[in-house]
Structure I
Amino acid sequence: MLAIIGGTGLTQLDNLEITRRLIVRTPYGEPSEPLIFGEIDGREVMFLARHGIGHTIPPHGVNYRANIFALHLQGVTEIAAVATVGGISADLAPGSIVMPHQIIDYTHGRKNTFFDGIDLPVKHIDFTEPYCNNMRANWQAAAESIHEPLVLKGVYATTQGPRLETAAEIDRLENDGATIVGMTGMPEAALARELEISYAAICPVANHAAGRGDSLHHIQYEELVEHLNQTMVRVRNIIAALVKQNGLCKLNERTETRK
């Protein structure tokens, strides 16, 4: 099953016909909200708002382990994540939608593994390519099917939050090779990899990062919200295309199996 994880600006899917909600408890606590099951164009999908109902959970307070494990318990094999970011590179203006291919993790103190030697034996996963290439291809095909521009590469710097960064910190991130900055990329991607769930994200750019573009001296929150609301309409269209495409792929797989 495919699950959508929504971030800032995507606490619900307007085009999702909800069929049921499920409260899930895990060994790691409760996820951000009850899991939402529903259909988009008649195709089943699961949805989870990363920050909870009403966006009440800050990035550093998200129970990432509970979120990913709850999806795992329900048989999720693919996760399509949405994570709002700031644009570091000059060409990534507000309104851009980026599909990152790499991550740099600057977070600290987050529960970032299932295999901590306490609940489960220590396990070292290969994280050379942090996003699933098959899932990235699905995102790309979905965007192309509706002629929606998608930046196909990006390096996602994950910061601790909840405050935004200083201009000097953004300079440092850029020197490290980052092109976008957000607060929720990790440990979500690594936890999905640990449970062998295909995971990839798309990142709507809500604002220029600190010290860049129209955020040269300060970030204008009102404009950020306006850009994000406009971009999320396009993100929802890509998600609908992704779910439709995923349903067709599953149907083709079942047809091939019967032959």
Structure II
Amino acid sequence: MKVKIAAIILGAGLCVAVFGMPSSVRAGDEAETAELLIDLLKAGRAVVSEHQALINDSSRGNKGFTDEFLAQQVIEKFKAKTRVDLSRPNGVPQSGVLLALLEAEREVVLEGQPVINKQGVAFKGFIPAVFGRKAGEKFYKKTGIRLKLTGIDYRFPGNKPDDFESEVLRMFSDARHPKGQQYAKATMVGGKPVMRVMDPEYAGATCLSCHGGPKGERDITGTKKEGWKEGDLAGAISVIIPMK
């Protein structure tokens, strides 16, 4: 089935409507596409992280942290990392799915405006992990490509690793596995061929306020801390792309 992809330039941002399975994922390009999707999701989370203090500023109403602002920042970060310019998507083989993910990220921020701009409340719960999860869920509905945050110490039930992910996470936690090295494998899910790619993620300094020590202490969300140390395996981004 071919897809219809509509891209409309809105200022420096992009509005994308995607219907059906994206034909822009060409056979043999699945692993490369997965890597680009991971980079694009990370760019979105980084923008949220960099503006966390602004989002949690209880003294301000309208923060200016809009979906269009996010898109501008994400496009710049993604271009710096991959040299792929999503403001000029023509000629990019994976443009359909990449623009679909960018639109999903925008939708999360757009729907979060009432929370982000609420005065009198500091911690909004609009954090990189929640942003990434919701963007992945919206992206799946648009494309049929699974983009998921997972880990052994998962908090949200939907992030629970499946058997494949659990096995790869154990491999990532093995000291013999090169730190940061992705894992990709063509396999079957539900009797259909897919490309599965997992990208390990490690605890950074900003993660430790919620996930660090002391283990068992309640963090700002009310959840028990995992006791991670900087550099510990935090989990992985897992991608499942149907293969033709």
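Odds and ends about this structure:
- Source structure (of I, II) for distance in nm of label points 7 Å out along Cα→Cβ at positions 164 and 188, computed value 1.2: II
- Looking at relative contact order in percent (Cα under 8 Å, 6 or more apart) over structures I, II, structure I comes out largest.
- For 1.02 (Cα Rg over 2.2 N^0.38 Å, calculated) the corresponding structure among I, II: II
- Origin of the derived value 71 (percent of Cα pairs over 12 Å apart, for residues 132-179 alone; candidates I, II): I
- Looking at FRET efficiency 1/(1 + (r/R0)^6) of positions 172 and 236 (r between Cβ atoms, R0 = 35 Å, to 0.05) over structures I, II, structure II comes out largest.
All of the numbers you see were taken from the coordinates with simple rules; none came from a lab. In this text the structure is predicted, and so the values were computed from the model without any measurement. Cβ atoms are built from the backbone, for glycine too; each structure is taken alone.
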